Structure 1
Amino acid sequence: MSKKKNKNKGFICSYTQNRELSWLKFDQRVLEEAEDPDVPLLEKLNFVSIFTSNLDEFYMVRCGTLYDLTLVNDPDYYDNKTGWGAQEQLDKIYEETVKLYQKQDIIYHDILTDLSKHGIVNLNYKDLTKKEKTFVDNYFTEFILPVLSPLMLGDNQPFPHLKNKALNIVLELKDEYGIYHAVVPIPNSLPRVIYPDEGMKNFAPDRIRNLKKARFILLEKVILKHVDEIFSNYEVAEKAIISVTRNADINLSTKKLDDDEDYRHHMKSILKKRNRLAPIRLEIYKNVNPYLRLMLCNYLNLNLNQSFVSNTPLEMSYTKEIFNNVSHDYFKDLFYTPYTQRITNELTDDPIIPQIKKKNVLIFYPYESMDTFLKLLKEAARDPKVVSIKMTIYRLSNTSKVIKYLLEAADNGKKITVLMELKARFDEQNNIRYTELLEQEGCNILYGFDQFKVHSKICLITRREDDGNFSCTAQIGTGNYNEKTSKIYSDFCYITSNKGICGDAVEFFKNMEAGNLKGDYKNLLVAPYGFRKAMLKNIRKTIKKAENGEKAIIIMKMNSLTDKKVIDQLEIASQAGVKIKLIIRGICTLVPGIPGHTDNISVISVVGRFLEHTRIYCFGSEPENDSKKSPESLLKMYISSADMMTRNTQKRVEIATPIKDKKVKKQIYHILNVFLHDNVKARKLNREGFYDKIAEGSKKVNAQATFMKEYAKKDNKTIEDY
């Protein structure tokens, strides 16, 4: 096996690439959706917003982790894909980030130019009409100026703590005695978007305006224009809008709790630290003089290559308000055609549990609605024969119906057990709030494990039948129990009464309650001890098929692939002649097409209107030409909450369930096949580690558009009806 050696740190595979740079390539693919001519203009603006939000989280978490490693300065640490140390990885990240900012600025400028032709204009102060300037000037004096808290820096006033991702204006001031600096935080208590032609209507920020034109100016631009008035006794030599990104990678499992300390209270206290952690990035809106930039880096203890200039607003969440306030009817060509989720036609309006006893059902979000699962929960909450509901929860919506029905079930005397993961990054506060509500109603709350996040998606409903025996209904998913994301994330919700799966579900919750991570399961694959082991075994079995002359094949769809043991096993399978097809939305540290290593591996990424989130793992062989067997019948198939990342396979509690139902297998195989033929939104990973557009086939295939049409057709409707 050909490998390269790197700085005496061991042998590094020639068929792998750095995780962090692969992630940046994914965010680039998100940004490229904003320049796709087939994407409506306001949706393009939304993709820029998603790109910036993704990049923010990447810096807070991934760069934060690498920054911590540079402080430790462990000579034995290196990336096992490339051999790079922590600082090497950061330096390469900073180089790539500059390119992304430049690309973003070009795309954003083009979007604004095109939007202005439709009457949606992001104004600068100089663009305002005389009447608009009068309003904005008065607005600043009467409503903005009183809430500003400027800080003059000096011997008695050190550089202030700047909150994570908050907007601030920094100034360089001069007088006859010298040069000074000041900081003016942008208040978050005021509306970010100001509509100067609406006058006093601006003071109703929650009002839906239904605008047929939208001339607006951002709050920070108004303050930037008028901030000179605050320091009128100085010459303002330079001023700029800035934002500091801080390391948010808090280790939530380091402190040992006292016997009488509440875990929720511990989480609340530790989360307060997030805004005070070390700076990892400085963003500056438009160019400033080099001295001011250097001064800011010195204050923040950053290197210059950790500072980035952007001609795009540093905080893009304002796009949500524009989305909400412009008329969707008037600007319908600037949005995606509205899509209404359908209710699965696999079930009738009758009670669900008796129907599940007769057949398994797979619900495909966002094309089908989560309402079916919510109906199941509501039914269980009100069914006098249901004795218990148990489920794991990672992320929920802010107004969760899941919690509503669990509370109702508890009020009706059901035994409710919820394993709530309080360490779900950036959802900690939301989950803490829900555990308090559930505990008040007498629910049994489990908080998981110190070193392992519980990321599995499983619900178990137990019912006492008329004969006195118990029956179970299990739901296993690839995504969260979140009504909001189920409308924009592509996920599976599998509902079954299969005795083997339900029996394992009972065993799973028994083990979680007992703190046992090493449980024995006959059907379910459970991380951190059983999932990867079983997946590697399935790969090895597929290799045996190839060695026996079968047309062996592996198909995997996931969000990310980084687990080195899985990658190495796939490389061995490729050498054995197994055809491997990978559909990976985000990070992929395996490089396909490397001669003698990954020749038989192809990797595509699909980024589109919906966020691809399903995880599917298939192992087996393809039928011979004269075979009457269907392709899916020769595959061993799983759906899972887990990606093939080390964090999922070794550091989280995850579940994969086998799919044996012939109809459901056929449904999933069809979904995979459509993705594998996508030549519109799919990008193919080449041997250099870059993604290329797919220009194959005479017919254009957009997988997500295909599914929208197919599921609309099931209701005897066309996509236009939606």
Structure 2
Amino acid sequence: MGPLMPVVMMVAALGVAPVAVGGEAPGAPGVDQQYLPASKAGLVTSRTAVSKVWATVQRQGGLGEIFYPTIGGPSARALSFVVTSPGRVEEFRVRTRQLDGLRFRQTFDGRGWRLTADYATDPARSSVVVDLRFSGAGKHGLYAVYDPALGNSRGGDEGRSVPGGLVATDGGVSSALVGDFTATSSGFAGVSDGRTDLRDGRMDWRYESAAAGSLVQTAQLKGGHTSLALAFGGSATEALATARASQRAGFGKVARDYSYGWKGYLAGLGAPPRVLKDPEQRRLWTTSALVLAAAEDKTHPGAYVAAPAAPWAFGSDDPSGPYHLVWSRDLYQIATGLLAAGDRAGAERALEFLFGTQQKPDGSFPQNSQLDGTPVWGGLQLDEVALPIVLAYQLGGTHWAGVKKAADFLVAYPGAPFTPQERWENQSGYSPNTIATAVAGLVCAASIATANGDAASARRYLATADSWRVQVKEWTVTSTGPYSDRPYFLRLTKDGNPDAGTTYNIGDSGPVDVDQRRVVDPGFLDLVRLGVLKASDKDVVNSLSVVDRQLGVRTANGFFWHRASFDGFGEKLDGSQWEYDLPDGSLLTRGRAWPLLSGERGEYEIAAGDFKAAASRLTAMTRSAGPGGMLPEQVWDLAGPGRPGTPTFSATPLTWAHAQYLRLARNLDERRVTEQPAVVAERYL
């Protein structure tokens, strides 16, 4: 239960008259607003493909971004609830409870009133339904405030009142909100909207329409037991018909059908791993499987997004930003998580998507792409070229033509295994993590080549892989660094000379001209996970103690790690957001600890035979989950406003984190690293 939170932000009325009934709202286009904080408490979508709507549950209360017609971009910024008493807006405490599957209930408690909201999406239609129970209606007013962002744009929405509802349109996308309303209004954010109107405890404005702009729509609800339906479509007429059909179906039927679909999905996965004896761990296992399944688009099978959220400055992107894209690396992680959960079909769809987006004619993969495969950012990351090959091997050695193109690209790329970008996106160099994936990818490609009768390619891939494996320490292990008298792995080197004091700028407002020997990360552990080096390798073992001292964070929830030395990708020290334009060397922001790194460490410990330590990593990840069982991108460290080991305002749920949880649990159950390619381990271990 959190602290008392204001239900709405108090915004100046900017000269609007105190009472207005009918007519068109003044103040166009209104104030542009950033998307809501990325720390979601739930994700709601049906299992059916016909219902192309996803809704996020806000940790602060109400629904956040609602995605339609794909999970690649929101069509609504928020659907929230406001409770008033004479002269003021009420404050509340909010609790989020996960019901069966991906159903969530929020309870709002104020002084003398309580509101309960149950959320689901209609499996038969593109609509979100909300069941509301409100006590205290005698002295308090209840309102729904809807903020559309139709077509993944926060501006350009126009709206109007209709009998029993509100409709909005922007280009080819429309929405309709219907319910048992006693009054409605459409206005402009920060000027003539409901949040501004209700600050005195009354709904004075009832504007019948609002021209295109930053639209916010408000509806007054009756107390007691009522419901809402928010639907989307290609036109206002279609959206309104859909919303009314969901309303007629009734929340009870919609919720039962919704739950039935997800129960069927879970039944197809089988039982959770036996090692999960704690109820919270079993619950998080189930939630993680559901989050991954829910993150797949329903128009483009196999397109799983990084997160249904937009943290920090990414929340100001219009259209929405990179977390709503598909990343080759994240998709590999998601697919291996799906395999761990028992959803082989989902993993195979992910593989189909990857090779469907492979670049022609060179055989590389986009740094990231839209859900239809259209590349977005133009960077090249060699691990994102190698990991689809590894996944193809794990799924039976399919897609030989695409595997050959990718492997040929790795072998022929100038300067390889030097990569233009490594897995954290913002540095080039010789990265032990990237080299691990490249070696594993080429060995897997050789196995698939042999199975397809191409012995010459197999020999070439193996020769390159063997050469890179032999040289990986020459490129990335320092003997002259400041953190240990013994050799240890660096995050990367710029010049392939780890004993040289070559400097580079960290980025993300981090320090400048940093000696590369002072920058470490845990990414070298993929050398062990993928079967390139033994867990007992002396340089690997010594590097563990280095990253523990330099990056480790001990909290009441467990031990976590920062992703790299001097990382600035996270909130400022006071908790305010990371921004794009923070200059190098300003040291204004601080990347916090990543729970998924606990999972990677646990997989290493399984490879080393330390199952007790690996189990403690699973416990730490479990405790890092936020409300609704959502695993965050980052948790607070010892410097910042939040309780260490609890979610920051980073992307939550992060699909990679949920995939890592599933993998670690499965690996603990089988007492081996299940995603380690056997052909790589046989060659090198």
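No lab work stands behind these numbers, since they all come straight from the coordinates. Predicted model only: the values in this text are computed from it and were never measured. Cβ atoms are built from the backbone, for glycine too; each structure is taken alone.
The greatest value of distance in nm of label points 7 Å out along Cα→Cβ at positions 329 and 505 among structures 1, 2 is that of 1. When semi-axes √(5λ) of the Cα gyration tensor in Å, for residues 57-376 alone is calculated, the result is 40, 33, 21; to which of the structures 1, 2 does this value belong? Only structure 1 yields this read-out. When distance in nm of label points 7 Å out along Cα→Cβ at positions 97 and 609 is calculated for each of structures 1, 2, structure 2 gives the greatest result.
Can you spot which of 1, 2 the value 191 was calculated from, given it is volume of the Cα convex hull per residue in Å³? Checking each candidate, the match is 1.
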